[in-house]
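Before anything else, here is the set of structures, which you'll find just below.
No value in this document is a laboratory result; all are computed from the given coordinates. Computed from a predicted structure; not experimentally measured. Cβ atoms are built from the backbone, for glycine too; each structure is taken alone.
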Structure I
Amino acid sequence: MVKLYNSGVYLLNGNTLVPEKDADPSLSKEEAKKGTISYGILQNHNTSGNPQNLKIKFDAITSHDLTYVGIIQTARASGLDRFPLPYVLTCCHNSLCAVGGTINEDDHVFGLTACRKYGGIFLPPHIGVIHQYMREALAGGGKMILGSDSHTRYGALGTMAVGEGGGELVKQILEQTWDAAYPEVIAVYLDGKPNPGIGPQDIAIAIVSAVFKNGYVKNKVMEFVGPGVSSMSTDYRNGVDVMTTETTCLSSVWRTDEDTKAWLAEHGRKDDFKQLDPADVAYYDGCVYIDLSTIHSMIALPFHPSNGYEIRELNENMDDILHLVEEDAKKLIKRPELHLNLWEKVHDGALYADQGTIAGCAGGTYTNIMEAAYLLDGKSTGTGEFALGVYPSSQAVMLDLIRKGAIEKLTMAGATIRTAFCGPCFGAGDTPAHGGLSIRHTTRNFPNREGSKPGNGQLSSVALMDARSIAATAANKGRITAADELGYTYECPEYHYDPTAYEHRVYQGFGKGDLNEPLVCGPNIKDWPKMPPLNEHMLLRVCAYITDPVTTTDELIPSGETGSFRSNPMGLAEFTLSRRVPEYVGKAKAVMANEKARKAGSCPEEVEKVLDQVRQIAGFESVSDDSVDLSSTIYAVKPGDGSAREQAASCQRVLLGGANIVKEYATKRYRSNLINWGMVPFVMVGEPDFKDDDYIFVPNIRKALEGDMTRIPAYVMGDAVRQLTLAIAPLTDEEKEIIRCGSLINFNRKLKNA
């Protein structure tokens with residue numbers, strides 16, 4: 001049972017939930033808010049002096065090889081001379097170096113030499129995935145860690161971790177702050193104990209399914225409390241915690257206990273343990289109550305982790321459920337020649353998968369793989385279409401799996417074992433055949449997340465399941481099977497951590513930077529192009545008009561093989577919106593060309609006509625060409641769900657994107673990415689009275705940033721000029737200045753030269 005409270009709650013003595021309306025009136029809500037674990041951690045890292053307006057300095061930061069080159073290049077352009085806090089660079093997204101010639105390994109060489117030069121920690125390819133290494137080496141009680149990956153979550157170890165775009169890491173490198181209003185805190189009260197066969201992904205899918213669509217925890221902190229926390233091992237908790245990203249929450253943190261202490265001690269870091277519990281009286285802005293004993297084996301069907309069903313429910317209502325999923329797929333894919341036909345996978349009354357994968361920060365943990373090996377011991381995955389791939393999350397985990405015999409059992413069953421790699425999670429590994437269905441214990445199953453290319457007539461899909469049910473399915477040759485229906489019990493052997501592989505391979509350079517060391521840049525590593533500052537007035541051309549309920553980061557800038565261009569801003573920009581609005585790049589380039597011609601004194605006729613219309617608006621008769629800048633914009637209902645990759649914004653910006661216009665932003669991190677790249681994050685007031693290819697004039701935008709920004713007049717150019725009302729949600733003074741400067745790079749250059 002998952003229950004959402006419709007009001008705030010008090011938690012008394014860590015065990016008793018009292019809805020606000022039933023609470024003792026003598027209780028002080030404001031004082032009780034200070035009783036959460038979250039309040040203490042946030043205020044211990046807050047440098048503003050104002051508890052409600054946070055300016056956070058983190059204890060450590062981390063990036064992988066899809067993001068660290070751009071971050072370091074941005075920091076270099078802004079005055080970088082050292083890494084002032086531990087900065088871990090991992091090579092877990094392009095570790096195969098399989099596409100693009102030398103450019104992947106060129107980036108790895110860049111990362112290593114940057115660590116030598118500026119004092120960083122470098123994790124080479126195949127050694128560990130980003131979040132497993134951070135759990136093993138840096139996370140601890142009461143800490144805060146910032147990562148340029150959306151799944152930066154180490155709450156089960158008592159660390160409040162946040163996934164953001166690269167610009168926010170640049171700020172930490174330059175000893176600036178992460179700024180945010182104090183968030184609401186939601187209690188996730190765990191009761192009971194998981195039944196045999198139930199794994200962390202089952203619990204995670206149940207939570208995500210309950211809170212994603214209604215936005216219950218959006219941009220809030222999820223604080224895991226209650227007696228059920230101690231019914232799970234810390235390794236198990238890690239698997240639940242990392243999936244909190246899929247709820248669109250801001251961060252997460254768990255109460256800690258003796259098992260947390262033992263886990264950190266096993267990893268040689270007993271001093272990083274801190275007992276974290278809510279105060280005797282703590283107030284939460286909401287509560288998700290979960291009786292763990294009622295959770296059954298789950299499956300999240302395409303195309304979102306929130307599309308969750310009990311596997312037994314799927315089997316009982318297969319006609320209705322598969323029909324609903326296929327109808328929803330038509331709305332997302334919008335290509336009539338392509339059909340998600342899950343019915344092709346139904347045989348003898350059961351749904352069959354073509355592929356299984358257990359991998360990454362969610363699936364590739366020790367306890368998940370050990371139990372999968374137990375379930376497959378002495379069995380066969382078969383010689384048919386179904387294949388199982390297993391990716392342990394780090395060399396340390398791999399080593400103990402070998403010593404415990406799990407790798408032998410999996411290999412004998414027909415599974416293939418790979419090194420630590422995030423590829424199956426974002427479309428750079430194990431792409432199924434056209435029409436294939438893959439079941440994965442990874443983090444996401446968004447459209448094309450598995451690597452298919454609908455634009456080329458390819459379509460496959462992913463359903464998320466726990467490693468236990470994937471192993472049970474593999475033993476049944478791909479027949480979707482619920483592990484909790486097998487009637488078994490399993491006691492996982494104690495994990496023993498051996499850091500030898502890290503000691504022999506990981507470069508530990510924090511505090512040892514030498515500016516005389518060369519920074520090695522391969523031929524694909526390019527500097528950021530110049531970004532223009534914000535002018536007095538904006539003239540926007542709508543180059544994409546998207547009415548989907550949610551637009552993911554993967555649709556804004558596809559993952560997978562496009563990552564080979566991540567260090568070449570203009571090269572990567574060629575893929576912007578390519579899976580969702582293929583014509584966007586051509587339109588944005590046309591806007592760039594028109595603006596370049598206009599600035600050179602040869603204004604295109606179409607643009608001149610629009611500017612003439614502008615001057616016919618009362619009050620703007622004397623608007624000069626020099627006071628107006630032309631740029632592109634996109635309209636989307638709710639963009640930015642998913643990855644923290646700043647390229648979702650930077651790729652628009654290098655194509656002269658000036659703004660986004662939306663109904664709402666799916667995540668704080670996407671909005672922050674827009675701001676850090678100098679783009680105005682508009683929100684519609686009312687319905688959008690414009691269409692694709694329209695021009696929108698936003699007068700006095702610099703002046704608007706000085707006001708309350710709740711009603712900003714704008715005008716749609718056309719046969720008749722129509723007025724719109726836009727808004728901008730509150731911005732800090734620094735964010736306003738970044739937008740005025742045109743980018744975080746420009747802002748920091750201005751600071752340096754001041």
Structure II
Amino acid sequence: MRQTISIVLSVVAVMFILLPESAYAQLDAAALARAQRNGENVSLGGTNPYASQEGDEEQESADSTRTRRIRKPLESYYFSDSIRALPNFMWNVSREMDDVKIEPLDTTLQSWRIDYPYYLKGVGDMTLGGLGQSTMPFNYFERNSSPDFAFAQSYDAYTYRMDNVPFYNSKTPYLNMTYLESGQKRYREEHFEITTAHNISPSTGFNASYKARGTQGLYEWQRTTNHNLSVAASHTGKRYSLHAAYINNRIKQRENGGAVGVWAVADTTYEHPSGVPMKLAEAEAHNSYRNNAFFVKQTYAIPLAPVTDYDFSLADLPTVYVGHIFEYNAWSKLYNDRRATYTDERGSVNENGEFEPVEKEYYKDWFISPFESRDSIRERVISNRLFVEAQPWDRDGAVGCLGGGIGIDMYAYSQLALDNYISGKYGVEKKTAWYAYGAVSGKIKKFADWGADVKYYPSGYKSGDLALNAHVALTARFRGHPVILRGRFSQTRTSPSYWEENLFSNHYVWSNSFGKENETRIEASLEIPVWALEIGVWQGMVSNKIYYDTNSMVAQANKTVSLTSLYARKDFRIGGLHLDHRVLMQWSTNQEVVPVPLCSAYLSYYFEFWAERKKVLRLQIGIDGRFNTAFYAPSYNPALAAFYNQRDYEVGNYPYLDAFVTAKWKRMRIFLKYQHANNGLFGNGQYFTVAGYPQNPGMFKLGISWGFYD
């Protein structure tokens with residue numbers, strides 16, 4: 001990883017030196033349009049690098065019959081005036097319609113100390129322990145249900161996908177570098193990240209983002225590396241828009257199978273965590289993933305009313321948008337191991353009540369080879385979508401957008417089954433799914449924002465599948481401050497994935513025929529930003545739920561499972577003292593199918609202040625804490641790369657505390673943190689969130705992030 005970092009830094013340094021020192025005009029589009037319509041000659045600050053040169057202006061002024069066309073800084077219906085005014089901003093694109101989602105460029109201290117990406121939302125995820133490893137959200141309603149490669153969904157906190165590839169608009173060249181590390185060289189965790197973005201014109205730009213994250217492993221056979229790259233280009237013009245990106249995700253994870261027992265962590269003291277005995281350490285098991293993806297999204301706008309040079313955007317005009325989306329996504333997974341046993345020192349109890357060691361094997365079955373495994377599977381999806389979206393009046397009207405489209409997904413699944421070993425060729429099964437979809441959305445001034453969408457598969461591989469969603473957000477004012485009430489409803493009917501019904505590997509073989517999974521969800525939330533208060537409730541009913549049972553086999557529940565979640569966030573501020581709280585309560589009517597902890601919490605108490613009078617250096621000093629009640633937490637199966645519902649023991653009731661100091665000096669952010677500061681001081685010693693997989697013990701971390709904007 002260090003060689004990769006040095007090469008990337010060298011290349012970026014050269015690129016940054018060669019970038020031209022240019023600044024786009026920072027103009028208020030609405031004010032400029034009004035001034036021009038009133039015949040005023042005003043300057044709104046800055047110069048437009050795309051305007052004609054001085055000599056051209058003199059030549060044009062001599063010809064009173066010519067009307068010089070004003071070159072606007074950014075002409076696009078995607079962005080409001082407030083977004084256009086930002087010096088730099090970022091967005092993601094929709095997978096099916098002509099929408100974008102504006103995302104903040106985080107350069108503050110607010111969450112800088114949270115270096116694990118899966119801890120940034122809500123109360124965070126259950127995790128195998130190390131940076132770059134598999135995770136699953138505590139909140140059932142935040143768990144992934146995307147159609148992407150099922151065996152890689154536990155890495156969603158790290159990987160790039162079409163719906164989270166970042167696009168940038170930057171008035172000045174943007175470059176940000178981040179580096180974090182912890183522990184001794186032999187056991188180090190490292191996080192390197194670099195993003196560069198540059199605009200060729202106000203509407204056209206490109207960017208590249210690269211992240212390298214992983215751990216050498218504090219525990220035996222835990223090394224993990226996670227490399228993620230996205231290279232994107234965009235053009236957001238008045239009538240034509242283009243978004244294109246190439247994605248490459250590579251993951252390598254040594255699979256140690258977890259500790260041989262809770263006792264090995266909670267009741268035993270080792271000189272170093274690497275002494276904790278692991279189930280698959282001798283088997284040298286590991287998973288390797290590769291993903292290559294590419295997508296192009298194009299939209300052309302056809303205005304239904306006259307357009308003048310002073311109309312910066314078509315957002316206020318009746319317009320029809322015609323678009324096409326092409327997406328190619330290929331994943332592969334390779335699992336290797338060799339046959340070996342491990343010793344559980346407390347595997348049994350004799351007649352005298354004493355523990356006796358027992359030799360065990362992690363896997364019960366070896367279907368292909370009795371000595372070693374080499375299971376390779378591949379999945380490829382090619383998608384084409386055509387859509388039409390109508391804007392009857394304006395984009396922020398009561399009915400802002402109304403549209404629909406059709407799509408086709410062509411799947412190819414490959415695995416080396418038993419009969420393929422003779423020929424040495426992979427068996428390939430191809431499937432096709434047709435679907436139609438539609439969406440409608442609108443706004444009623446600043447008081448209501450609503451929308452609904454539907455997707456249906458009339459024929460093909462997923463015939464009969466349905467997804468229906470609706471949402472509304474109502475905004476009121478209390479003493480001049482917004483109070484937002486949100487509601488959401490969804491109804492889905494989903495076919496089992498190919499891999500849930502078909503798998504042939506060395507340790508697991510199945511050929512299932514499952515029914516469709518049906519789920520209904522109702523969500524509601526209340527947000528009062530000025531009070532830093534958020535309250536949310538989810539209610540779900542799911543029938544024919546597909547899950548991995550206690551034997552890591554795919555199963556389908558024959559009864560309906562009801563799930564309820566209550567979430568509350570309240571941040572208090574007393575001068576520079578911050579007291580932040582996030583609490584999640586959950587209930588499941590069938591813990592054997594959907595196990596959830598009764599309570600999960602994240603608390604952060606810190607003091608933030610200026611370190612000197614000039615207010616250049618900003619500091620935070622505090623402590624973060626995470627906790628969940630004891631429950632039959634899922635465990636993780638390496639061969640399947642899946643979480644399964646073990647029922648052998650409960651884990652939890654352990655507070656996990658991090659002490660930190662963070663600082664921001666101009667464009668540089670720094671943090672110092674001692675992770676798991678309470679290790680060995682208090683708690684029951686069961687610092688697990690996934691059964692069998694201990695979290696990292698105490699270790700020191702440091703990090704730096706530096707942004708360049710010119």
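Things worth noting here:
- Structure with the greatest value (metric relative contact order in percent (Cα under 8 Å, 6 or more apart), set I, II): I
- Label whose coordinates, when distance in nm of label points 7 Å out along Cα→Cβ at positions 265 and 577 is calculated, return 3.4 (choices I, II): II
- Structures I, II, by distance in nm of label points 7 Å out along Cα→Cβ at positions 105 and 193: label with the highest value: I
- Looking across I, II, the calculation of helix-only ellipticity at 222 nm (-39500 (n - 2.57) for each DSSP H run of 4 or more, over all residues; to 500) that yields -2000 traces back to II.
- When distance in nm of label points 7 Å out along Cα→Cβ at positions 473 and 641 is computed across structures I, II, the figure 2.1 traces back to I.
- Structure (I, II) behind the derived value -1.38 of log10 I(q)/I(0) by the Debye sum over Cα atoms at q = 0.11 Å⁻¹: II
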